[in-house]
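Take a look at the structures below.
Please treat every number below as a calculation from the coordinates, not as lab data. Values in this document were obtained by computation on a predicted structure and should not be read as measured data. Cβ atoms are built from the backbone, for glycine too; each structure is taken alone.
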Structure P
Amino acid sequence: MRLWRKLKHLTAAGWLVRRAFRKDDLEAIAKAVSQSEQAHRGEICVVIEGPLPFSVLWHDTDCRSRAAELFKRYQVDQTREASGILIYVQLLDRQVEILADTGIAARVAPAEWAAICHDIEAAFAAGAWRKGLLDAVDRMTALLSMHFPATTDNPDELDNRPKLL
């Protein structure tokens, strides 16, 4: 299984991400994140990755660990209220991870994030890439606006555009 995963990633084309998420899809996701963040104090970062880098494959890094690496790299852990959230999509492995910083993790149960991940993966399995992420952002908006409602001082600390790797 692990050898198959490595071969799959090493032989996959890097343009697969752009095939699944076209320019208008990425713009729609960025707009949804921007609108979402006006309703709460959370900061959402979306990272979509196609083939994994060789170093990640060499160390046999799982999806959750890779998401944790990217959580740090994109400074999702550096928000003012520890209210950053990473949505990590691993296209080739067809896995999704949602990591929440400590401020949010203290208020939102992990089962909520797991349910959103499951729904995203189900949408992806049906080929509804854009819809899967947009629906996830909507659900996150409802959760975050309940636990982290917006205030008059609500800075946009993270870039809203999805990152493609």
Structure Q
Amino acid sequence: MRHLIAFFVLMFVVASCSIATAQEAYTSDQVDYAIELPSSMWRVISEPDAAHEHAEFIYGERLDGYLQIRKEVVDAGTTPSDLARRDQDQKLRFLPGFVEGKEEKFSGRLNGVTISYEFIKTGKPMMGRIYYLQADNRTIYALRFTGLRDKLARIRNQTDAIARSFKLK
């Protein structure tokens, strides 16, 4: 009987591990990159088209986690850190209740920096995390994650995994 129980426990652990590590690749003919979504909770809500040049994803519901991927064409020599500072100065600091976070180096298939920040949306504490990934000296991809502060913080390992999986075709 103990062997039977041990067998079922082992099967449960193996099944749980395979479910937890299931990843889904995303790419499209309209984009020149591919990413791996680390959970089936992530789904595409907007594909790039003639009107919208970026893909959008949500984790469960939009407030739980929202991802927008944008290709930024910059002047030659612009670093991911330069683009992050420009975004903070020209866009982010105008968000209600904006609190600047720190900038950190980021390494993945493409390297760059990441910044975190907090803000208020419809009276709720929100968080943003942007990964600026350098593709070449004129192209930086921005992976912009937002969500409720506590929920986005809980899936930080997934946002990091998505950014690390980002690769050009």
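Just a few scattered comments:
- When distance in nm of label points 7 Å out along Cα→Cβ at positions 27 and 99 is calculated for each of P, Q, the greatest value falls to Q.
- With mean count of other Cβ atoms within 10 Å over residues 83-90 computed over the structures P, Q, the top value is the one for P, the highest of the group.
- Of the structures P, Q, the one that 1.3 was derived from, the read-out being distance in nm of label points 7 Å out along Cα→Cβ at positions 131 and 147: Q
- Comparison of P, Q - label where volume of the Cα convex hull per residue in Å³ is highest: Q
- Source structure (of P, Q) for helix-only ellipticity at 222 nm (-39500 (n - 2.57) for each DSSP H run of 4 or more, over all residues; to 500), computed value -8500: Q
- Of the structures P, Q, the one that 22 was derived from, the read-out being relative contact order in percent (Cα under 8 Å, 6 or more apart): Q
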